[in-house]
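Structures follow.
The numbers here are math on the coordinates, done by the rules we state, and not lab data. Everything quoted here is computed from the prediction, not taken from an experiment. Cβ atoms are built from the backbone, for glycine too; each structure is taken alone.
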Structure 1
Amino acid sequence: MTEQPKRTNILNYISTIGIQFVIPVYQRNYTWDEKKEVKKLLDDFKSLINTNKNHFIGIIMYLSKVKGFDFKEHIIIDGQQRLTTFFLMLHAVRALAEEDGKENIIKQIDAKITNDGVDEKFKMKLKPLVSDDDVYSVIAAGKYKKLQSEQYKSIYGQSRVYRNFYYIKKYFRTLLDQYGYDSVLSTFIKLNLVVIPIEDSDNAQQVFESINASGVPLTATDLIRNFILMDLDSDTQDIIHEHYWKPIEMIFDNTTKMEEFFRHYLATKKFSLCNKKDIYREFKDYWYDKTNSIEEKLTDIYNYADNFGKLYLYNHITNEEILEFRELNIFTPTSFLIEVLELERNNNIDEKTTIEIINLITVYFIRRDLAGADSNTISRLFPTLLKRVLKYCDGEYNDILEVTKMFLINYNINNKSNMPDDLSIKNYMKNVNAYAKPNIVIICNELHHQ
């Protein structure tokens, strides 16, 4: 039978037998703040105690997947923040009941937050994000002494799950002292929500995109991650995320640079640079066109991301030519250079050739800057350059440096993409403040070391 949307109270929803609520790895992290969203929910909860009022807390959308005989996963598409917080509320009351020796209360709550007679991995009613799983698992197991240890606090003390659990616990201590367990527990059934099932993973992806389009916008990398992982079952999601996607994310210090990488990664494959707003759409087209496995695709992405890291991010890089290139702070030639580094990775060229090409590109941009050349004229030059160089080399890369010079310099002498000669630079520099040019510093440093 097809599941239908329904209005219910959240306690009834999570009490459904044979269900585990899964926060998939493609979701954003748990971000509710104890002094903002959590406090508001708790204040709303407090206002319902000993009243006949109900409170609507929102919508939960889920994708239902059968995991075995009479057992399902509800993969949460929307509503993970409030659902995670609600479980933390129940765990907080359970922890306080343990302190107060209320065995009957503990049993009542355990019946809501755990599944009986199932494999250990399905026992917890809520399976949180991988990043939150360790802290939540300790809370769910009732290992409160471990949570309070100095070693554990030093590692996980800043976790949102950790901080919110103790904030909620302190809040409920006051409520229980004032109103008692019966009044507090009966208030949980006054929190109403609408639960909406999504029929299949294709619809889930569309719904996920539309939901987040109306809230805080997802980045292209968020959407790409969701797109890659959403179709997989939760166990495979965890494996792919941990062994393939997470290593890619760890290369980047912010999502903006990761977006920049994906834009140029696609340019190495399609030989054209898409607009930033089209990164996700272009990635989906590319992904569908490739027939190799998800592991092979993500390994390829990792290799190119690693190349990007060498060019722009890694602190351990000591090569002077790469460090000089970084000082330019430009991404225009990224697609070309990460492909050159990939050729080196695959032993098609040696490191010396790679460095000579990077130096050529650096000189090209410095000379254009010193001649006042318009950078807009070359914003999409390098994917085309890459296509020409690869086609000309045709798998033989012994002369790739000379081929690059031919297409970048010789073929552009009489157009706007040219590398300015000494006279052009001299004429331009006569009329400008040389010390206001950022690349003067690079040139002076180079002269100083010669």
Structure 2
Amino acid sequence: GHIIGDETPVLFMGKRDVTGGWTTSGTADTWRESVARLVDGNSLMMVCVAMPFAGPLLKLAGIQNFGLHLYAPSTTGKTTCAALAASVCGEPSALRKTWNGTANGIQGNAAARCDGFLWLDELGEGSPETLTGTIYSLFNGSGRARATKDGSNAPHDSWRLPVLSTGEADTATFAGRAKITLAPGQFVRLLNIPVEPMQPENLHGYSTAGAHARALTRACNGHFGAVFREWITWLIRNRPEAENTIRQRLDEWQAAVQKRFPDSTQVCRVADAFAVLDAALVMARPFTGWNEAACRDAVVNVFKSWVKDFGTRDKAQSQIISQATDFLMRYGRSRFATLTTDGKANAVTDQEASRMGGLYGYRKPADGDNGDEWFYVTPAAFREHIAKAHNHQQAAAALEKAGMLEREAGRLQVRLRIGGGQQYFYKVKLTDGGE
């Protein structure tokens, strides 16, 4: 290990490898002149480099762990971006971890790098089940509580750090391969960042992005680790300045984002993560050589890219609208019996429902060119398909807000006379009002 400050005896009794990869090659100056120089002016690369600088700031900022997931097809530079970030702390190849492991194993890697930085490469090497089981625990910063043999609480791991992940697919698409729907809270912990729209803006004289990437790889494989030690030393000596800068950035980002997106609590929540990245880049300028305007522009550019990918609508509402649209597009003609324009219909017999593959409700065609086509969805079908993974009342409220659901006063459903009696349905229509 490496002691910063006065060298005093340290007794380490842990069983975990906390030093693997945290080695040095070159100096902070050679890292700045080789790696940072070639990164300058490239927004996504600069923000990735900000991640390890932000690691020791999370406690000072008082915010939860967060992560960036860089996704794009192969050979688009996402692994290069992650390796650049890793070079701040140590040898990139040795610090690289993958998603190919258990949730407990990934948590162990996080605990070993507390107040530092974790790189998880290639989401595709893991499983959708591991992803969904890991996101909450990894970003909540605490392992599973366990009991000892005598029933008392056993010590459990905790950690605080930013995570940089890479993969060819975004997290929702990857989880969807196993028919898993991510919860809205998971999207604001591990943020999907599309790489393709954020290709390098400054190749520093190289003829192609590939040549620039190869030069960066050579640079970060030869110069790594020393700058993080200098960064920690600077923070120890300048903690009041660091705390003040972080506080200013948090206030500025919240004010700006709340003004721009007043109805999106999730976007406002994520603003704190970008505020800390902003503070990290601004304070680390003596080690990178980058000017303040370029640092701030880089963070804003990546934030805008994330917002464009994520959307400004509440993620739960977006999921519900998407599920409703997909359901009606898929089954609107095959599983719904047709009503007359005056809303009358005979009850569908069990035999008729069986031929349809199961009755999901009734469809009332549009009345003229300006009318709407309405679907009267049975409560069971609504809960199973439209409100899937959400509370049915929350789903109905989201659709009503989007102009896709009509209801009777005092209840979420409407009555419809079918045959000789009345039944309750959710009255839903397709709309182009989604994102």
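By the measure distance in nm of label points 7 Å out along Cα→Cβ at positions 134 and 270, tell me the structure among 1, 2 with the highest figure.
Of structures 1, 2, the maximum of distance in nm of label points 7 Å out along Cα→Cβ at positions 134 and 270 occurs in 1.
Thinking only about distance in nm of label points 7 Å out along Cα→Cβ at positions 158 and 182, which of 1, 2 has the largest value?
If we compare distance in nm of label points 7 Å out along Cα→Cβ at positions 158 and 182 over 1, 2, the biggest value is for 1.
Once distance in nm of label points 7 Å out along Cα→Cβ at positions 102 and 422 is calculated for every structure in 1, 2, which label goes with the largest value?
1
For FRET efficiency 1/(1 + (r/R0)^6) of positions 94 and 302 (r between Cβ atoms, R0 = 35 Å, to 0.05), which of the structures 1, 2 scores highest?
Result for FRET efficiency 1/(1 + (r/R0)^6) of positions 94 and 302 (r between Cβ atoms, R0 = 35 Å, to 0.05) over 1, 2: largest is 2.
Quick check on the output: 0.20 is FRET efficiency 1/(1 + (r/R0)^6) of positions 118 and 222 (r between Cβ atoms, R0 = 25 Å, to 0.05), derived from one of 1, 2. Which one produced it?
1
When helix-only ellipticity at 222 nm (-39500 (n - 2.57) for each DSSP H run of 4 or more, over all residues; to 500) is computed for each of 1, 2, which one produces -18000?
1
Name the one structure among 1, 2 that mean count of other Cβ atoms within 10 Å over residues 46-53 of 28.1 was derived from.
2
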